[in-house]
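In what follows, structures are represented as structure tokens.
What follows is calculated from the coordinates using simple rules that are stated; it is not laboratory data. Remember, it's a predicted structure, so these values are computed and weren't measured experimentally. Cβ atoms are built from the backbone, for glycine too; each structure is taken alone.
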Structure I
């Protein structure tokens, strides 16, 4: 198994992009929400506003783009942290998911 630092630069970027995609999917499916009061920020409010904009524009398929327009720094930071915490198989290793 390899750690994030063992990956090539293109592999690292792919890992970060996949993590960001997973985070956005969880947000849009309602499985990931943030507590603005506890975190002393407006992150969830900006996400909700982006989703509301997508609904108003009747383009819900663009909600992830609207979220990234207003929350890119936070999403990319979480994605980077998730990618750095993951383990990656070597080319000759097989992964068994339980």
Structure II
């Protein structure tokens, strides 16, 4: 009789443990336990650092593209002035010979 009670209590404890574990895994309650581990905190920190670095690189890329656009505009302007000077020299050259 005592053995039967012991097995019954063991079975009820096992079922309760499985049910509680399933509840913790499917609900958000188990996340608190997982978030406190050092590995997860380290991964979260590295993820935040990577996102910060990505944002900085994105801003730098935008700055480089803006500078390249300004340099292209300045080069095109300089090319127009050079061509205008060359045309003036070409027009004046026959007069001097």
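With distance in nm of label points 7 Å out along Cα→Cβ at positions 14 and 46 computed per structure, which member of I, II shows the largest figure?
Max of distance in nm of label points 7 Å out along Cα→Cβ at positions 14 and 46: II.
When Cα Rg over 2.2 N^0.38 Å is calculated for each of the structures I, II, which structure yields the highest value?
Ranking I, II on Cα Rg over 2.2 N^0.38 Å, first place is II.
If helix-only ellipticity at 222 nm (-39500 (n - 2.57) for each DSSP H run of 4 or more, over all residues; to 500) comes out at -20500 when worked out from the coordinates, which of I, II was used?
Source structure for this number: I.
Can you tell which of I, II yields 3.9 when distance in nm of label points 7 Å out along Cα→Cβ at positions 38 and 62 is derived from it?
Structure of origin is II.
Once distance in nm of label points 7 Å out along Cα→Cβ at positions 22 and 70 is calculated for every structure in I, II, which label goes with the largest value?
Biggest value here belongs to II.
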